[in-house]
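Take a look at the structures below.
A short reminder: the numbers here are calculations on the coordinates, not readings from a lab. All of these numbers come straight from a predicted model, not from anything done at the bench. Cβ atoms are built from the backbone, for glycine too; each structure is taken alone.
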Structure P
Amino acid sequence: MEPSASLQHYRAAMVLSGAGDALGYRNQLWEYNESGPAIHQELQELGGIENICTELPDWPVSDDTVLHLATAEALATGKEGEDLLHEVTFRYVEGMKDMEGRKPGPSSIWGVSHLRPGSEGGYRVPYNPEGTGCGAAMRSMCIGLRYPWPEQLATLVSVAVETGRMTHPHPTGFLGAVAAALFTSYAVQRRPLLTWGLGLLKEACPVARNYIRSQNYAVEETERDWGYFPEKWEWYLAERGLSTGEGPVQWPHPYSPAERDAAYKTFSLAGWAGRSGHDAPMIALDSLLGAGSDWAELMSRAAFHGGDSDSTAVIACCCWGLLYGTRGVPECNYSNLEYRDRLEHCADKLYTLSH
């Protein structure tokens, strides 16, 4: 593996995240299917993953990729600080006009309806105790492409927190954005996968908490609701034998689609696997740990499970593309993907800005 991610890896990250989204979504059919075995059965009837061409009209991208592109295109302008946050709010408002048939989540719809691009503080919304979903996580991988280096951690975290809480002001929601951005940065750095979860808990979460306390916005509510996210991640790392960041990974035996459905439910907030800010990146990491460089195995774990399968896949596939490029990915899985040009264009811009 190359010492750090190349331009081709950046392109693979953006494009394969869109492909994973389209595959996990299957035009609304698989995102809401609660049975991984049923999805795998349908996949077989389609001739397996090597026979799926992700193109319109049958395989559109979902709200995940539309909003990931909104974040990425804002970052690609090179703006920083408040200018960047206003740019993101503007692009989220625009992105919500492209949601026909894409199923945006309730917190995303609610949050964007409260944004006021260009107005003072217009990127802040009222605290929402329900804002625990994965909508902030699924659109934040590109933040790690823009700020991938260890010395940029404070910037990565502040941008992920602020853009995340534009729609998901609850820490379970916006810390998902921190996780997705952080894992992408770790993939650029070639940091060992076994250490990613511990890095989230011990490095990024404390930075996020200090940032929150410095901002004088919903501090009390955020502190009150803080505990669930880090506690659940501590639990997950203990389950997998990764509490010290060393491994080896402890897997359940067997761990086929039915067992994974059961396991992913135990990760979740209310039984809907991948639907929340903590467990969408958790399932993504679990899938990366289990699949190695095998694309079909990654998709089996990250995209073809019961629950919010496109949101787990969009994160996992972005990181996987950074690690492995498009090696071993059937070309039809991404060659005619909706918005492929925009995804590649963002990758080029973000690569240049980050180097």
Structure Q
Amino acid sequence: MKVAIVHEWFVDYSGSERVVEQLLQIFPDASLFSVIDFMPNHLRKHIFNKKATTTFIQRLPFARKHYRNYLFLMPLAIEQLDVSSFDVVISSSHAVAKGVLTHSNQLHVCYCHSPARYAWDLYHQYLKETGLNTGLKGMLAKLILHRFRNWDVATVNRVDHFVANSKYIARRIKKNYNREATVIYPPVDVENFTLSEKRENFYFTASRLVPYKRIDLIVEAFNEMPDKQLVVIGEGPDYNKIKATAAPNVTLLGYQPFGVLKDHLQRAKAFVFASEEDFGITPVEAQACGTPVIALGKGGALETITPETGIFFPTQDKESLKEAIRLFEGSGARYDKQIIRSSVEKFNQTRFRDEMRQFVYEKYDELRRYN
């Protein structure tokens, strides 16, 4: 069984690349395809040091750093990838990967991280945050995203079976594409996170500092609670803006290696999470350390956090978050570290590989019976 794995782009190692890494554990001989491949050498071990077959966007000016500016060309680019000689195509998709062209004798399984947020449910928020809601540039952006949505829907039937990374994403796939999806939760390296008896009096959050992650909201809330300490790990385009507004009780550490991240997850009083995520890997990693989570009660967090492992705040604003922190501290709740960890062990990498392997082989056997 010849397998092709089609991924959007290889530039770093984050949630979607972890999925590709585990797919390559299942199918080590699979060939990789992507719009671009600029993954640094020190990260290539995660994809078995394979080099992806790429598109013409790889050779365009400034593609290494500004590849997202070529979104308007990506539907054309992904269709130029020739995967016709493979029996199975697995697309790892949050933008265009699912649009790769396949024929009727091939099985195409799409592991959907999310329908493109900036084109669908975060469309208006994205335009406002990027200053593209008015003017000539705004009109051009709206036209590009309108055409992208039309293409996105038109390519839905190129996929034989959708797999969603959460029930939340399965609902969005149904809403945007009118297709059912099987839920297989993404792989989390819970074995690499351990319990610690050390607990210190600080709250912690970690993320890329981009607008929709709402680290600014968390910092604003703690600015108004000077008696509480917050530590933030992460870098991104919003770093300088957030750092400029941070009060003395808020510490921004920027990018830190894994060991520092893990150490803070183990020592923190609680992990704070304010974005509406498709799944949310870092809150699961925090719980694997026995750390309770204070999270926005929307999105994938509702599937990974329980009353025994954390507390939700209902709306994405600082007053709601501050009230949740007051409830967390004032309720006298005592969280059991072992119960917290046990609750997320089901999201481990072995479970993901077993479920994906079984799903792909079952669907491939079905296809062969009817061909």
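Which one of P, Q has relative contact order in percent (Cα under 8 Å, 6 or more apart), as calculated from the coordinates, equal to 31?
This value belongs to structure P.
Out of P, Q, which structure matches 4.1 when distance in nm of label points 7 Å out along Cα→Cβ at positions 66 and 322 is calculated?
It traces back to Q.
When Rg and Dmax of the Cα atoms in Å is calculated, the result is 18.1, 54; to which of the structures P, Q does this value belong?
Structure of origin is P.
Have a look at P, Q and say which one yields 15.0, 47 for Rg and Dmax of the Cα atoms in Å, for residues 58-233 alone, as calculated.
Answer for the origin of the read-out: P.
Of the structures labelled P, Q, one was used to calculate mean count of other Cβ atoms within 10 Å over residues 2-9, giving 23.6. Name it.
Q
For which of P, Q does helix-only ellipticity at 222 nm (-39500 (n - 2.57) for each DSSP H run of 4 or more, over all residues; to 500), calculated from the coordinates, equal -17500?
Structure of origin is P.
Of the structures P, Q, report the one carrying the highest value of FRET efficiency 1/(1 + (r/R0)^6) of positions 82 and 138 (r between Cβ atoms, R0 = 35 Å, to 0.05).
Between P, Q, the highest calculated value is found for P.
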